[in-house]
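What follows is a group of structures, each given as structure tokens.
Please treat every number below as a calculation from the coordinates, not as lab data. What you see is a predicted model; the values in this text were computed from it and never measured. Cβ atoms are built from the backbone, for glycine too; each structure is taken alone.
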Structure 1
Amino acid sequence: MPKKDGVKSTSKGRGQPTKYKPEYVTQVEKLCLLGATDKDIANFFEVSESTLNNWKNEYPEFLESIKKGKLLADANVADSLYKRALGYEAPDVDIRVIENKIVETPLIKHYPPDPTSAIFWLKNRQPDKWRDKQIQEISGADGNAIQVEMKKEIDLSVYSDDELRLLRELKLKQLE
């Protein structure tokens, strides 16, 4: 039902009118481009996160704006990370004072690859190949586990008769 101030109520006459305004669509996209989380967005509009979630359900254009802003922000970060991982060139300006005059010289500055960015990228894009811990599974020719036999010579002369009898019993139990 329309109200005097132009804000429509979605509660079919119950409760307070919504604080949602159509201009929030463009505002929320800009907030998301700046990296805002849902909590940040709710704080900006001075509503609870549950109200924000209600707006996402009730106003499809609002939800699409959030998705678009977050997707673009993530893409920008991914692009920057990718450039850092490979190294890149960017325009720059060299500023010097020559004969009491400020001289600005445009140039192209080279930024070398950043190993940390490359490692991060590879670990996330190809985790099976680039994880810190590689796991190797080895099996026998028939696909079953490989039997490992450890042999160590034991000097039995140092044991008493009782200890030798105990060792024999343990060995027999092991063979059962």
Structure 2
Amino acid sequence: MAKGPAGLTIAAVAEKMGITNGGVQYSFRSKEAMIAAMFERWREEYADRMAQLQIDTDDGHAMTRAHIDLTRNFDECSRRRVPSILVAILNSPQHVALTRAWYRDRVDAIDATTDEGRMLRVALFAIEGAFLMRLFGLVEMEPHEWDELAADVLRLIDREPVAAVSMTSRAA
């Protein structure tokens, strides 16, 4: 999987898991089925994490805030694996449709007819854009920079001032 989407094969997964190709094929039958299972696992993990936070699903602010927190805390191991799987998902119309529906659910949880809702929508797209840019290596960010960015987005939706930090004071 370190080889990009081409490396996401049944053989590569079998090797990584320490099982036979047949064992992977018995469980998934095809690469498409394997990707679908990974996607479903992510959806379930996300839903479980949101449920643990006991978020009111009718509260767009709470839902968006929780999503930003979960995105902020995405673990490093997963961060290295995900780009290959995302590219594989984007090459499958069926998986693109599932991904669109997942994002649509996030966006629909926000009432964009209000000023607060519009800010929440901007925050959701900002954190997702930054997350994907970082994930695909389009922008290099130290862990503290990522944490600061997510904290700034949270401050924006909480309508708190974002502290200005001069770049010269950081270099000191």
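Here are the numbers for this structure:
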quantity: For FRET efficiency 1/(1 + (r/R0)^6) of positions 35 and 99 (r between Cβ atoms, R0 = 30 Å, to 0.05) computed as 1.00, the structure of 1, 2 it came from; calculated: 2
quantity: Which of 1, 2 leads on Rg/Rh (Cα atoms, Kirkwood Rh), largest value; calculated: 1
quantity: If helix-only ellipticity at 222 nm (-39500 (n - 2.57) for each DSSP H run of 4 or more, over all residues; to 500) is computed and equals -15000, the structure in 1, 2; calculated: 1
quantity: Comparison of 1, 2 - label where distance in nm of label points 7 Å out along Cα→Cβ at positions 19 and 43 is highest; calculated: 2
quantity: Distance in nm of label points 7 Å out along Cα→Cβ at positions 51 and 123 - structure with the largest value, from 1, 2; calculated: 1
quantity: With relative contact order in percent (Cα under 8 Å, 6 or more apart) derived as 23, matching label from 1, 2; calculated: 2
quantity: Read-out FRET efficiency 1/(1 + (r/R0)^6) of positions 67 and 139 (r between Cβ atoms, R0 = 41 Å, to 0.05), computed value 1.00, structure in 1, 2; calculated: 2
quantity: Structure from which 0.00 was derived, FRET efficiency 1/(1 + (r/R0)^6) of positions 59 and 147 (r between Cβ atoms, R0 = 30 Å, to 0.05), options 1, 2; calculated: 1
